[in-house]
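Once you scroll down, you'll see the structures, which are given as structure tokens.
Throughout, read-outs are computed from the coordinates displayed, never taken from laboratory work. Keep in mind it's a predicted model, so treat the numbers as computed, not measured. Cβ atoms are built from the backbone, for glycine too; each structure is taken alone.
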Structure 1
Amino acid sequence: MKKSVLAICTALVISLVFSTMAIEANATKATKATKATKATHYIGLHDRLLDFKDVRVIDNDTKVPLSDIAKVLYIPVEKEKGVTYIRKRGIEISYDESAKQTSKDGVKLDWSPIIDVNGTLFISVKYIARQIGFKIDYIQKIQTLRIYRDDYEHMSRADFETHVKKLLNKKETIKSPVKPPVTTSGKSKTNVYLTFDDGPNKFTAINNATLKKYNVQGSFFFLGKHMKDNEKIVKTVAGDGHYIGTHSMTHDKDKVYKSTKSFIDEMNEGTELITKMTGNDAKLLRVPYGSKPHVTPAMQKQLNKNDYKIWDWDVDSNDWKYTDKETDKIVNNVRTGVEKADKSGDRDIIILLHDRNQTTKALPEIIEWLQKEGYTIKTYEPKHHIIQNFLHDTTL
């Protein structure tokens, strides 16, 4: 009897040990699978590989943080009383946090394209892309989900696969260009560039007068469609010593980035207008919505061929978001951004502003703060070009 009890106990112990080992093994496999999923899956947009840090395959569906994909696809995201709304192209997608329910145009979906992962909303790439007019292509060999539109010029599937393979092979060695380290103390050695997009218009004239009042200069990126009706303002701005570069002719994303030809044509036509009106050669440009992810490798080649340079920005004032009653938010965005850039060692800080009513009201306070803190406000100097583009292209 004792031998039987002992045998039973021994069997139970062995069973528990092996069960524990199996659970731990499965847990380890799951952990490894999760890590592998995050590290080896990628998202492509037209001809570019997007720099998303957290790509997950959840329930056999590729998902990324909603905030990440909203930024590159220019999707407005708003939150109201525990519900997140996405409104674009006439559709409304909502996610109710308490019910963990996704709806489209008020109708509940029978699955979850949006989910909450530890407080961060993730969205199905396939779902949101298709909803706003993109096509989908999953390339198994490079584990890349590519989204694209036929009305945008893009590489063939084979060429894109080859392109991404080269990028992934270089991924470990590619480093973004860095600006010179801090060599002296004090903010007097830090340059700040105030840049203004979307003019010329009546607000351009006000911003120009403010710059003149404080004896500082800025850099303006004008739209060709506005230049034609405001030649006097263009000449005044140039005459006051500010740099003028092109911001394209139309600022219409569908037109500007439709093809490499349409892109370079918009830049060339805008530059020719500036030269014609001011007599100045304008080789610095700011592309609509920033260079990444819209400017393709083919477009980069054309920019180099035409001796163009690109400026994106270090600090985004987000002035376009606010009314003229909320100028304190614009000023705060600039102060916070500049201080952060300065502390990081950035000695040439480029600030994005616009020729808008709210900006004209915020500008005096911005300039006064910069001067009080000891920053040097400068205009763009072609002979001393500063590399600042989201593509990290040192030739631009």
Structure 2
Amino acid sequence: MSEDSEIETETETQTLPLDGWHRAKGARMVPFAGYWMPIQYGKEAGGGIVAEHQWTREQAGLFDVSHMGQLMVTGEGAADALEALVPGAIASLKPGRVRYTLLLNEDGGILDDLMVTNATPWVEPDVHAGTEGHWGDPAYYLVVNGATKWDDIAHLREHLPDEVTLTHMEDQALLALQGPHAADALNRVMRGVPENLVFMQSVEYSFGEWPLRITRSGYTGEDGFEISVPAEFAQSLADRLCAEIEVRPAGLGARDSLRLEAGLPLYGHDMGTDVDPVTADLTFALTKKRREAGGWKGHEKIATLLTQGAPEQRVGLVIEGRLPAREGAKVFQGETPVGRVTSGGFSPTLGHPIAMAIVARDSASEATELTVEVRNKHLPARVAPLPFVPHRYHRGN
């Protein structure tokens, strides 16, 4: 497999293209996934984790997710090569469509979760040359987690065949505009784009001199868009979006509480190499036909779990009182330890603590009464369905 850019080991905390923009808006910056990132903004920008969370639920929050890895996989056989590594159906993915899938190891452990877009370009007809319009060379746009992107690149480079090219799009920033009024704001800035897209659909868009990729997706449970933009234009785009009355910047803190309410797992917390897709309750990412056909890493182990059931399962927990349970807190049924919290916090929308946990299968049924150990106290909890707050993705009429 050929590679357009070299992998470098980063030893120092890096800065994002919008680092100065964040700091000018009073952001509190913290190291995350190897980058300085905004956890929340100053009050003059309408900031604070709870305020940013609520604004995103009611209006539209703008998140900088440029730490994520943006990759392009191209060449004949690219789809088949990716299908050897992930359980999602890539070859049948139509141009402009997006699929959530998982990068797995031989034992069925999750190396990363990622989005794959069929980015194969449409070639316009050339009247002078006498050619008709047609799809160009196969291309797949991948968005992977920031904390794992270097490992993902190494894994892909090792396993993709030589005729398939992997390009790390290092010069691209990534912005996520999320919330019920995200489409209204984006429509004023880029007329017509929202109406043309539904959830998990993507399009290339030329905004003046800016070549963008706009995808209707996100990590908050709300309607919204992820916009890949050349890093040099990222600040101008962020300013344009934040000039709309519905849009305010939002940081990592709100992004985490929003995704927790939406029941969305976070890599390195709710899933990892020691967690398989069945345990993580991510079987929807295993395309049905490919579950049966196999041909991807970890299939044998996961097929057994699908048939027999996994010993543990990721569940939602509603916790009584006001004290939140954090990652690592032990979960009990009576006096018996049955699991551990993988993500937890206080829900601004619901007004009480919530958590996701991995617990024994016998303790995973909805409404099962459990307790969570927090500060040497056992807080009453019960198993609740996910998501805690309903998703509001735009799936069309």
Structure 3
Amino acid sequence: MWTDAGAPAGMPSLFERGGDLISFAGGLPDLDLLPLEELSGQLARLTRLGGRIALQYSTPHVARALVPAITDLMAREGGRPVAEDLVPTAGSQMGLLAVALGLGTPGETVLCQTPAYPGATAAFRTAGLLPYAAPEDPEGIDPVALRATAARLRAEGRRVRMLYCNPTFQNPTGATLSTERRHHLLDAAREAELLVVEDDPYGLLGFDGRTTPALQGLDPENVLHLGTFSKVFAPGLRCGWIAAPAPLAGALRRTTEVMALSPSAFAQAALAAFHARGGWDTLIDAYRERYRERCGLMADALDAELGTDGPWRWRRPDGGFYLWLRHTGGADTAGLAPAAEQGVSFVPGAHFGLDGECGDALRLCFSHVPRGRIAEGVARLARVLRGASAAGPERRVA
């Protein structure tokens, strides 16, 4: 049910380009690594030999030929998808809205790992759901406090059914829940009768090639897993999936059918053909290496420009796309208008808060910036951030 209740369901501007702008804003993969000549041949053959089927409407099911490609990806993190319970989406953003519309009820509270991906909170609010920060400690979501929070909210008369999290190389912080914490979290979610919604775009992009067990693989009956090809292949095909517990798959399938009528048979066939011919190893390994290098260049440049003992603090992630900076003195990053004048862009931290928090932070994406421009972009950013530090916390917006 669509509703306009609650806070505006806004999204940050991510993909502006042009001129001399160096963008650290949008989470774009580096498509220079795609084997475009090989891919163009596969797409040409698909169009020539199977175009009348691949370019037609299809049913709201994951194509049988694509199931091995999804199973392969999820198995690398210990995931255990069931083919009959896979629901196709146009990327995990559509999956988030399908979950909110298909499983939520307007007015219901959704517990969210924070800082939160803005696309998730926008989807929840668009469906009339109320995002609420899940309790956390330095290791991530706190399982003990989670039980208490769910009980307190219900005692206050709120309906609480779902817990949303991005547990591996989280957007925006880059943090990952440990395996031990995952087990405790899943136990707590079951005891608190919370369905866990696991958003997992970055789980295979660890710089050293290691993975952490997906929540879905640890508890497939109580975890709904959102997957996408956008970060391990390319976002332009707009193809993803929901690996749902069996009792929920039907409702989600009906919702996605209303939203899109039909998944792209062409996109599914193209991905299936790519996987069948060469698998994922070469491409994913190339992405990991490229992002490891870019992250190192950005972190080194930040060290050089801002120092390691100043008011701006960050930590180097072990994978994913992002670095998360916070100002110890409370500078307002939304008010850093000179950034555009300096020719650099980023996402202010307030976009990742649920109620105005994280205004002292910002997210930087390193995945798509040409390696030769990272140091220059950080130098431009540092000029802006030094100004914010000098101005002090009075620049904050209430």
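Given a value of 15 for relative contact order in percent (Cα under 8 Å, 6 or more apart), point me to the structure among 1, 2, 3 it was derived from.
Here the read-out was taken from 1.
The value 16.9 for Kirkwood radius over Cα pairs in Å, for residues 100-227 alone was derived from one model only; which of 1, 2, 3 is it?
Computed on structure 2.
Which of 1, 2, 3 yields 3.5 for distance in nm of label points 7 Å out along Cα→Cβ at positions 196 and 252, as computed?
2
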